[in-house]
Structure I
Amino acid sequence: MNARAELPMSDQSSSLERLFALQRAAFAEERYPDLAVRRDRVERILKLVTEHEDGLVAAVAQDFGHRSPHETRLAELFFVAAEAKGAMRQLPNWMKPQPVATPVHLLPAKSSILRQPVGVVGIISPWNYPVQLALAPAVGALAAGNRVLLKPSEMTPATSALLQMLVGRYFDEDEFAVALGDAQVGHTFSTLPWDHLFFTGSTAVGRYVALAAADNLTRVTLELGGKSPAIFDETSDLAQYAPRLVCGKLLNAGQTCIAPDYALVPQSRVDAFVAAVTAAVAKMYPTLAGNPDYTSIINERHYKRLTRLVDDARAKGARIVTLNPAKEKLPAAARKLAPTLILGVTDDMAVMREEVFGPLLSVETYGTLDEAIAKVNARPHPLALYVFTGSRACERILHETLAGGVTVGDTLMHFANEALPFGGVGASGLGAYHGERSFVTFSNEKAVFRQPRHAGTRLLQPPYGTTFEHVISLLRRLKS
């Protein structure tokens, strides 16, 4: 454990405030870093994740008890590297003033948008993807020319301590630094007068972060969660789609904010759906206990929470289908929880009220597409929506539901495309990032209007009279 993580609470807060003041002063000295400086800072994040892949994979595995190294390499390190490479490639275009149209009555003036750094950015990252969700937003903030202070999760102490050490090796403290500590330090972190505060985590904690930031009128981005549905219909090719659903559901053992939380399936196809999912699980994860591809639940508290969700659903009449292909005994100490289908769910079950964050998939039936759409719309807007239907039904679902993002015919893939903005709506989040949207999120888009020496607007200046009336009449005709 890094020594700084063991500082008493008062010393942790003092260190946090020192880092904030240091970065604030540094930004005051360099308010608009040039292309070379920004590219260099982003490249250092790229080097951090590529030169220390083995160490980061090991630290994440230590925190989880067992995390598939392939999942860490793909969903964390590859993603951050791709985000960094994309930013380095596109930075010259993103930094250019963006020309916008000038209406005819304001010609020959010219208008543009200047994207400038906002200052010092705070990032609060969660435990489920402790590298990606810490460093991907940092790429965007540094590319936009800001200073960055990161507060990673205390639930992944090995990864957080390694990030602090590596960031300290690649960056000066006044460029990018990591502050460790528990939830109380996280609270103090959220109350600082940031120029932008970026939070990824639960909706419940996101509300507190937003309230704390409001005292300083701090701009916030909230990447939250919710219950993301997957909709199937009578035409869905279950043999093709079930493996894609299972892959998205069981990545990181379901501990993914955009994992499908429940499936909406026509009543007539429930048995076929269960059979297709069972076959897909057996093919991808023929064993569970010693399978290096199957990840553990992060800690005992979350493991017990998931088992309580199953017990509550069973007690209220749900049918539980445990998918354990080799019928192995899974010791609770290993925190490997078998994929589980929960059939016959009702709204009074906790599993249909809480975000699952585990390998449990509720299956809810419906009669008509109208009913399926109504079920989605009756709940808080999800962070993600998955559509496995025919084209006509798909278009209806896209237009008649509200969600942060949608993947059609698969799961998770809208997150993987850095050209698409990623974010929630309503209770699932506020704001978006990835690729150019990250650059915009962490920039102030300053409106710039350049008036030439000889401008027609003088005809609209006082004293008002006949000339004004003629000009305003002409402008009205031009705008009609």
Structure II
Amino acid sequence: MSLLSELQNLLGAANVLTGPDLDPHLTDWRGRYHGKALAAARPGSTAEVAETVRLCARHGAPIVPQGGNTGMCGGATPDREGTAVILLLGRLNRIRGIDTDNDTMTVEAGCVLQSLQEAARDAGRLFPLSLAAEGSCTIGGNLATNAGGTQVLRYGNARDLALGLEVVTPQGEIWDGLRGLRKDNTGYDLRDLYIGSEGTLGIITAATLKLYPLPVARCTAMLALPSAQAGVALLSRARAGFGASLTGFELIAGVCLDSVVHHFPEQRLPFDGPSARSPWFALMELSDSESEQHGRERFEAVLEQAIEAGEALDAVIAENVAQGAALWHLRESIPLAEAKAGKSIKHDISVPISRIAQFIEITNARLQQRFPGVRHVIFGHLGDGNLHYNVSRPVDQEEAGFLALQPAVYELVHDSVREHGGSISAEHGIGQLKRDELTRYKSPLELELMKTIKHALDPAGIMNPGKLLA
């Protein structure tokens, strides 16, 4: 019996997609990668995931896990061979339990991130992972890529928010590691091995996640800055003034917000006059445990000091939740504005915070010298050293010709990242996009250790082949 027939017998014909129904799952979110597949399977339980994997293993068919298909590096897109089975986890979307005494929630991999935030809030708790795609990305994908987002500064990456996992191995066995423990010192940390592995070692089907008390109040402010270095100084001041209450600190180049208001005219910058034309902006969020008034007073005191010190030119503090949401909406609309402007060469990098301003200045200059007229679309999470350092084409250059420069642009930017002690992937993963780049920036020993782990857990090489490791 063929693999396709066996999958249909196992899951039902309606849950095995072929033909035109398969098309939405063959292209990545950015439209850069287009693959082929035998089918897309939609299991409805962990047991069905395990049986699906066993069938694929018996037929030697590659497996490509896919959640919300919002990845930035082509990690959930199959190759062009047409033999892979895409494993869609959207039907595994149950919240198995919320334990408010232990401050944990156990959820399945297909749960949309926003639904988890809402479920935690309904239980009087906070699940702090937050990113622009939260309305469509799934927690399984977030864990598989070790997603970051806007609140890493206080709460950490996805890895820091997971206490336990349930995983289906490449052999179709189920590892039940759903432990709600903060301390479990009983050997190798398998949980951390699977998180960030991009589906190359196994399939995360469920997770036990950390919850936190809901903040009494949140205060949001946007500041106009004279330079990126002023943003670094402002971050130091904010950390000293707010401590752990500082939950978000975003650095945004002025060109990014110009693009947002150009492509989305219903949005407006909160500044008038010269401040609206500042080269840089910062978006800050403070979570206060006492009251709205207390948080605002703290905000005003620190921002007044920053303006007096020349670290900020102007500041706007949101008066209410709606205004705060509007400020964040400006930030979250940057990738959408980029997409409307055309394809760009994107970099998700991290650099020590103390060297970020120098990295930007030097790398911008090198790019202009080699590729005159390129535009620097830079924004990101300054609080944890993560920049989305994107390069857009000159206004008079054709898109195809510009995108052909990607290898050379990558080499220049990533060499500068290494020179400044950074990483070529901060929160988006490696996928297909940076797979070959990894060989230039990881040591031979690191790569060999990674390949040893891959071969030990997936000796047949069926789990998401062609991703992360060449």
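Read-outs: derived from the displayed coordinates by stated rules, not from any lab. Computed from a predicted model, the values in this text were never measured in an experiment. Cβ atoms are built from the backbone, for glycine too; each structure is taken alone.
What to note about this one:
- Value -13000, calculated as helix-only ellipticity at 222 nm (-39500 (n - 2.57) for each DSSP H run of 4 or more, over all residues; to 500), assigned to which of I, II: I
- Label whose coordinates, when mean count of other Cβ atoms within 10 Å over residues 13-20 is calculated, return 13.8 (choices I, II): II
- Read-out FRET efficiency 1/(1 + (r/R0)^6) of positions 173 and 309 (r between Cβ atoms, R0 = 35 Å, to 0.05), computed value 0.05, structure in I, II: II
- For 1.00 (FRET efficiency 1/(1 + (r/R0)^6) of positions 261 and 333 (r between Cβ atoms, R0 = 30 Å, to 0.05), calculated) the corresponding structure among I, II: II
- Of structures I, II, the largest value of mean count of other Cβ atoms within 10 Å over residues 341-348 belongs to II.
- Each of I, II could give mean count of other Cβ atoms within 10 Å over residues 61-68, but the derived value 24.1 comes from II.
- For 16.5 (mean count of other Cβ atoms within 10 Å over residues 29-36, calculated) the corresponding structure among I, II: II
- If log10 I(q)/I(0) by the Debye sum over Cα atoms at q = 0.07, 0.09, 0.11, 0.13 Å⁻¹ is computed and equals -0.43, -0.67, -0.93, -1.19, the structure in I, II: I
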